[in-house]
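Heads up, there are several structures right after this.
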Structure 1
Amino acid sequence: MKNIIIQTICLLFVCLGSVRAQQYQLASPDGKLIITVDAGATLSWQIQQDGTTVLQPSTIAMYGVDVKNTKKEITFGENVKVTKAERKSVESSFPTPIYKKASVKDVYNQLTLKCRGGYNVQFRAYDDGAAYRFVSEQSKPFIVKNEKADFNFDSDYRTLVPYVNDNRNGERYCYSFESYYDDAPLSKMYSDSLAITPLMIDLGKGKKAVIMEAGVEDYPGMFLTINSQTRQGLQAAFAPYPLEEVIGGHNRLNLVPTKRADYIARIPNQLNGDLGKTQLLASGELQTTSEINSARRSFPWRIVLVTTNDTQLADNDMTQRLAPACRIKDTSWIKPGKVAWDWWNTCNITGVDFKAGMNTPTYKAYIDFAAANGLEYIIIDEGWSGKESMLEELNPDINLEEIVAYGKQKGVGVILWASWRNSAKDTEAVFNHYATMGIKGFKIDFFDRDDQPLATSVEQIAACAAKHQLLLDLHGLKPYGIQRAYPNILNFEGVKGLENAKWEPIVNGVPLHDFPRYDVTAPYLRMLAGPMDYTPGAMMNATRETFRGINDHPMSQGTRVHQMAMYTVFEAPLQMLADSPSKYMKEQECTDFIAKVPTTFDETIALNGEIGEYITLARRKGDTWHIASMTNWTPRNCTIDLSFLGEGDYTAEIFSDGINANRDAMDYKKEMRTVSSSNKLNVQMSPGGGWTARINKKNK
């Protein structure tokens, strides 16, 4: 009996030893944020920030199988055996010439756990957040069945959730990534709905946690769902790998999956065609690489931002820090700028002697307007080519060669609209043809997915575009860091932009959706992921009571200066002037101002604001400061401290809401005044209002 007891005790200790977790801690450079990692039967992490529990223990894992032997499981994050723990501290920076600042500081502490089973896990602690990613050391291809990324909280916190709120063709994972924000406690999140990142958790007392991702390459994007058991946590979800597709979606412009696999990714992916086996190298040439065909690779970063003031969200660089480095050696040909755009204003040009529409004279008129106002580009939107071919089914009313030649003569580049389905077909031939013609880039629309093949396709298109020195503006897609790897991707949509004003329903005499509130929410959340093609610039502006959704003669909610302020507040290296040239010419004073706002900057300062309420940003380009403030439907007074200015006196050109802007949203006031770093400006904004200024150093 005694021997049995001893054997039982020994066995108990052996069993306990086999699951006993090793614990590691990692602190941020300022010491306030602490990541605690437990590596045992499961792998989990938790986060504290200055005494606040941000994230409770949350499981992370990846589950896979061998490609050739699907009974052979490959699991990261279970029965963890750490063979080596490596630590390092990094204090560096890197240039960001096409961004909201000239360079980004990258300062963090890192812990790498090398684990048995052919994988590592990297954790990074920043002063403003924490992140982790898996790194595969597998030698053979494998299939990722699923990835587990939990985010557990200790209370029923308030959230701002952008839901996937429609299922296109009944396909759960096909979506344009354009959503308003639902403001509700965690427990009230919809159990059957997917949410998009970035997603905010309000921890109270000004502190926010934001869940997001970065560094997504050849892998599906991350959605979030509520933990249906605890109702106080979120869980990652991923689009399964598509096996069969049909032409469908809006105007049959999409490829809609009709059958999906029971896994989310193939490592490496099974790519198709010559383009699918290539990527752009640092030399700027497109050629075959072995890395893309290797199972040894890094996976996306899972991020929890932690901020103590909303202004930290309005000026945050986490996506840039964790994105892959630039893969284009020579970026000098990449020219950001502003665009005269046709679609929102439905080519409504007046005072001309030709029928306005999708024809050569109309686009020459857009070029004339762009040239007269110093705009770098025009866009020819949907309708110049057919749905099935960008080389053959061309609109006979549009002579592209003539338009391009006219634009070159005037110093204005031409960008063409295209669907993703057409762009992914014969990419090399199409891009070569139009680059040779003199086209400067493509606005590619209706991606409306982010499964693994889609993510792979985006990189293929970006690399091929870079090879032919073409700019890209990607619609139906959220940014996820690829814009740093391929800075020829100047913009993304993935935002509830001004286009929605064209069909906004009216309920009980007022718009169903609150645009001004969204306008002062998206800069804190959506812009964390990257630039957004909101397409601002409406010259017909309305109060909440006078607004109407009219497709062919659209207007905006909020004041004229609210729209003007967007050119400084909204990050967009390729920025639209969405309204008609005819309207801009009638409002030349406002047009002169917005036409001179740069689209990239050397420095950004978030001055004040509160998510969903208001925002004030200052951005510097060279020696000139551009400042803007926007509010929701609440009229607001705020103070702008100009202490960031250098020595001496400055001239400020200021646009503010007119005294009657609460009744007529197009009412504004312009003034010129002398200011200095000792000044504090009192800004008054009407409901849905704004304020904006350009400040130049006075010559001695």
Structure 2
Amino acid sequence: MQTVYAAHEKGKIEVTAKHLESTKTTVKATEGVVVYYQDSVIKAESASYNKSTKILTLDGKVEMIGYRGTKEHTDHMKIHTGTKEIDFDQLFFVSQNDIWLFSDKAHRSESNYTLGQSVLSSCDINDPLWKMVFSHSHYDRDEKYMKVYDAKVYFWDIPIFYTPYMAFSTDNKRSSGLLFPMFGYTAEEGFVYEQPVFWAISPSMDLEFNPQIRTDRSLGLYSTFRFVDSDHSSGKLRAGYFRDSTDYQSRENTKDLNHYGLEFLYDSSRVFQAFLPKGFTDGLYVNTTFLTDIDYLNLQRTHLQHFGLTPLQESKLNYFLYDNDYYGGVNAKYFIDTRKEHNDDTVQILPSVQLHKYLDHFLWDNLTYSADLHVNHFYRERGATLKQAELKVPLEFTTSFFNDFLNISVGEEFYYSKFFFGNGSYEHDSFQYYSSIHKVKLFTDLTKKYDDFIHVLQPSVEYVRPGNENEQPVKFDNLGAEQKKLFAVGLPEEQYRIGFNQYFYTRGTQLKFFQRLYQTYYPNREYAWADLENEMQYNWKKWQFYNNLAYSYEFGKLRESSSRISLSESDYFFSLGHTYKKKLPDDASSFVPANDLLFGFGYTLNQRVKFNGGLTYSIDKKASTQWRFGGKYQQDCWSMDASVRQDITPRPTGSTKVNSFYIQLNFIPFGGVSTGDAK
């Protein structure tokens, strides 16, 4: 083995081979050629170095291995050692993330590549399931970032996507550029196209733009700003605007041309920790939504965590502070009822302040108390408003008899509230209420161990008797109608509440069966027995059998029942349930009855194929109300999710059933192309 060194002002090249021939101007190497150049090791069948031009030429099965795990294969390579530039013919490049690229020609300067017509994929090179073909591109090896031009994406040799320009990272690193678009189709809105644009502002924040076109409706834009401002807090801010065409508005009979809104999410587990007394912890949670109508949410492809797709949208702000003895909080809620033309008469909670003293001993160990203070502000622009201060103090004495087999507690609950009315003229602009409630409870907690299981029994009987109450300056019933809509007061009825809880555990403390049964008896009612409530679940191997029901003695009918049978295995699961709600004469007018079968399942055929689905079937209507069926197929380099479904979607004028088809292709590690159809 012979070695020669070629030195120059930029560094040196070490060439080893079995045969070396050297002249004044050239060095030729053959058989077992290995070149050590900068941070790479290059193998070839032959090499030649021109000392005058400082060009190193390698031919025949050239393989270049970088220290970062990259591999480059070519038949002809020319290295300009003076400028550190490299020319390739027929370059085949493999990254450490198993992404390969083949280009007819390439030029490298430092860590930057300029490529000619190329093919890129992460699948098997002999028969790639997906590939990207482009006319030319630029690649930064250090940043692992590529810019391609005139790109076409093929799936099984079928072209599915084209873009004149695309930029993406070949690493799992966040980087700016175009994300893969979403395609869809709906009968009402036509062809749907959404092209996300991602801006990685810094390691702790990014911004995503989501412009969209709906050919039979119009166009709009949503933007989402995400940030992490500390190791214990983060947030998201989204704003969006979509304007309907006048043709769509007249065809669909919608009331608004413009749909816009703003959403903000923020969560922090520490806010003023450095300024708090020792032992205290605080936190902040903000979830706000401001919108013109529900279509602002319907037009989004993905949703932030909010109150849900309901006509009544809730925004909330919660700040809390606590230690082992006390809790304090400031809460605010703002509601937008999208069914109304304006929101002036919707009651808002701006804000509510809570101070709470946790359960503690008072004078004796057996005597305990807690205290809860609320100051509430119920506000609206039109209609009566209310400011309220309320205090609740339960006092309880507990002792046991017969060696702890029987426990008895005697309690007194004191309640005081003061109300101030505003935004109108009232005969009485304030109201005061005081009450007390007497409670007595007998209970026990018995545990017995058997050979194969442990049985825990917790029976109880509680007696509640109304105490005194005081209303000033008039009785509640004598207040104005608008005032009484804002709150309610009154003593509970005299009642006995019977409870029976039991639990069965294995010797390994695994829960096998539980039952919680409650029955309330009102001695002063015509129908003294209230609904019987019973909840129970039995676990047998991987099976679960669950039921929760409420039976009305007064009407001799089942009021509600929820049953479920489920099985969960490593490769499949299913759940079959039944929900029953019957409207009885004492139910509110807004009560919605139900008699539905619910079925859900998931099945893993193998590591590549998974299926899932579900169905909600109305027995009374003899028709399905909601259903879905889908699956996922995953390879090392790509995956596909597909589903067909029927959903109930809220609209500004009500709810409608929407049938949809959805498919998403994910090209690992770049992202996916989504398509869908809805009717």
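Computed from the coordinates by the stated procedures, all read-outs in this text should not be read as laboratory data. Here the structure is a predicted model, which means the values were calculated and not measured. Cβ atoms are built from the backbone, for glycine too; each structure is taken alone.
Figures for the structure shown
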item	result
Structure from which -4500 was derived, helix-only ellipticity at 222 nm (-39500 (n - 2.57) for each DSSP H run of 4 or more, over all residues; to 500), options 1, 2	1
When distance in nm of label points 7 Å out along Cα→Cβ at positions 478 and 502 is computed for each of 1, 2, the largest belongs to	2
Structure (1, 2) behind the derived value 14.5 of mean count of other Cβ atoms within 10 Å over residues 526-533	2
Per Cα Rg over 2.2 N^0.38 Å, the highest-valued of structures 1, 2	2
For 5 (relative contact order in percent (Cα under 8 Å, 6 or more apart), calculated) the corresponding structure among 1, 2	2
